[in-house]
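Please treat every number below as a calculation from the coordinates, not as lab data. These numbers come from a predicted model, not from an experiment.
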Structure 1
Amino acid sequence: MSTGAEWKARPEGAEYAARRQRLVDAAEELVRESSVSALRLESVADAAGLHRSSVYRYFDSKEELVTAVVVQASLRVGRHVIDRLGPSERPQRYVVEGLVIALTEMTDDPVFHSLLAPSTSASMARIAGSALHEGLRPLIEPMFVAAAARGVLRHDVTPEVAMQWLQIVATGLLRLPGGVEPDELTELLELMLVPVLLGRDADH
C-alpha cells in the first residue's frame, strides 16, 4: 500500500518542474480572469490539461498553490523594478522608489487586487493574507540583501527583521482603500521607513 509521501510527485527533474509550472500558470490565468475566491482546483487541473488529483501531487493545499501564484506575480513585479531602477541603484532609492513602483503595479494587478477584495470569504482572506505575506518575500528580500552588503542597513537590524517589518508595511499599504498616490507614498517611506531600517550612509 502506498503512503501519502510515496503518492506525491518527487520534487526533482525537468518533468516535475514543468508540470508544477503548468499548474501555477493555469491558476494565475484563472485568477486574472475571475478572482482568487472563484479559484477551483478542478478548474486549474482542466486548464493545465491534468487530472484534478494531479494538483495534490504537486501542491499540498489550495493555499500553497495560491502562494505560488503570488510569488510568481511578485517576481514579475520585482523584475520590472530592476528594469526601471537598475540592479546597482543605491539602497535608499532602491528601497523607497522600488517599493513605490512595486506597490503601484501590485495595486493595479488583478492577482493582488483579488486577494484583497472586500468580498473575499473569511477562509479565503486567511489564505490570501498568508499568500500575500509569503509572496512579497522574493520582492523585498533583494532590497535588504543589497543594503546589508553595502553596509547601509542599521547595525542592529538584520535583513530578516527588515524583511518581516516591510512585509507587514507593504501588506497594510496594499489593503488601503483606493491606495496611496505615488508621491505621497514616496514621502511617507522616506520619512518613516528609511530612518528605521537604513543607517546614515544610505544616501551614498
Structure 2
Amino acid sequence: YVGAVNKIYVLNETLQNVYEYKTGPVLENPSCAPCDECKPKGNQSDIWTDNINMALLFETYYDHHLISCGSVAKGTCQRHVIYPDNPADIGSRVHCMYSKLMDEESDECPDCVVSPLGTKILVAEKERFVYFYVGNTVSNSPQQDHLLHSISVRRLKETLDGFEFLTAYSYIDILPEFRDSYPIKYVHAFE
C-alpha cells in the first residue's frame, strides 16, 4: 500500500499497480465536519483541497484493517477493511474514524491525528489495546488546525470508529510563541 496525493495505490509483489483508491481532492468548507459529505453551496467559500495521505497503518489486532490518515478533514483517518482473499480491495468497506460528539464537547479532538506539515506514528499493541504514539509538526498558520498536538498518545476505540485520549496528560504541545521559530520535524519513531 502506497499513500500519495489524492490516492492510495495497492501494488502486487512485482510492484505493479493493481488498485487505486481515490482520497481526494476533497471539498472543504468551515461548516462541514470531517466525514460529512460536503456539497457545494453557492453562498459559501468552498475549496477543493488535495488530500496528502500522511499515514498508512496496517492494524491486525482487531482484524485486518488499513488505516489511512490524510491532510484534509482536520487530519482524521479512515479505516479500510482488508479481506484476506482479496487484499487489493480497500474501497468496498471504508469507515470514517471521527466522533462529531467528541469534538463538540471540548476543545479536544482525539480523532484529529495527522498534521499536513508532517507526522510520525508508532502503533503499539499493549494490554488488549492498540495505541497510537503520534508526533506532529505544528505551526501557528491559520491553515493549521488548533486541535492537533505536538506529541500525543491515543488509544484506538474498541468500536474502531475513532480514538480516545487516556488522560488529560495524553499530549504535550509546543508553546505557540515557539512553533514557528523552532519547528520540530519528526524523523523516526521506534519502540
Structure 3
Amino acid sequence: MAERLLTLVRHGQTAANAQNLLQGHVNHPLDDIGRAQVSLLGGALQKIAPVDRIIASPLLRAQQTAQAITQGLTRSIEVETDPRWIELNYGDFDGQPVSSVSAQQWATWRTDEHFRPPHGETLAELSVRVHEAIEDLLNNTEHSHIVVVSHVSPIKAAVAWALGVGVNVSWRTALDRASMTTVRLDAKHPALKTFNVTL
C-alpha cells in the first residue's frame, strides 16, 4: 500500500502579516503579494502526489489559499472546511502589534504551553483540537494525499504530532507564508518528510 501523505499549507500574506500584527481569528483577506504567493501551489502539490482531498480553516485567508490551490489541480476538488484547523485565538492580543506583548509575557508564552492570552486560547488547547482533526484523517483511508490549508500554530502542532514531541517545539521552528510541510500520515509510524518548502 502506498504511503498516505498530509501536506500542510500555510496561507499567503495578508496586510496584517505585512504590518507585523498578531493575526489569530481576525479575518483579513490575502493581499496582492499573498495572491501571487499561492498562485502556483496547486501545481507544486500535484508534483508531491496527486491531491485527492482539500481541507481549510474557515478564515478567509485560508479559504482563498485553498481556492487558489484548486485552480492548479488536474481534477476538480471541493474545498472542505474544518474549524479545528483555525489559527490560535490570541484573545486581546488579536490584531495588535507583536510589540504590544510584554517581554515577560513572551517569555512565559515560549515556555508554558498552558499560557493563555487574555480571553484567548492556550497552545495545549490548540494541540488537542489539531490532534483530534489528525485522528479523523487517520481513520479515513479513502484518500492518499490530503492537503490542509491552515496557519502557523496548527501546522506546528501537527508537526509536533508527527515528531512525537510536545507542542512547545513550535517556538523552535519558523514557517513561511504559502509554505508546504508534508508528513507521512500513519498512526504507528508518522514522519516529517519535508518542512517549510516555498516556491
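Highest-scoring entry among 1, 2, 3, by relative contact order in percent (Cα under 8 Å, 6 or more apart), is 3. Starting from the value -10000: which structure in 1, 2, 3 was helix-only ellipticity at 222 nm (-39500 (n - 2.57) for each DSSP H run of 4 or more, over all residues; to 500) calculated from? Structure 3 accounts for this read-out.
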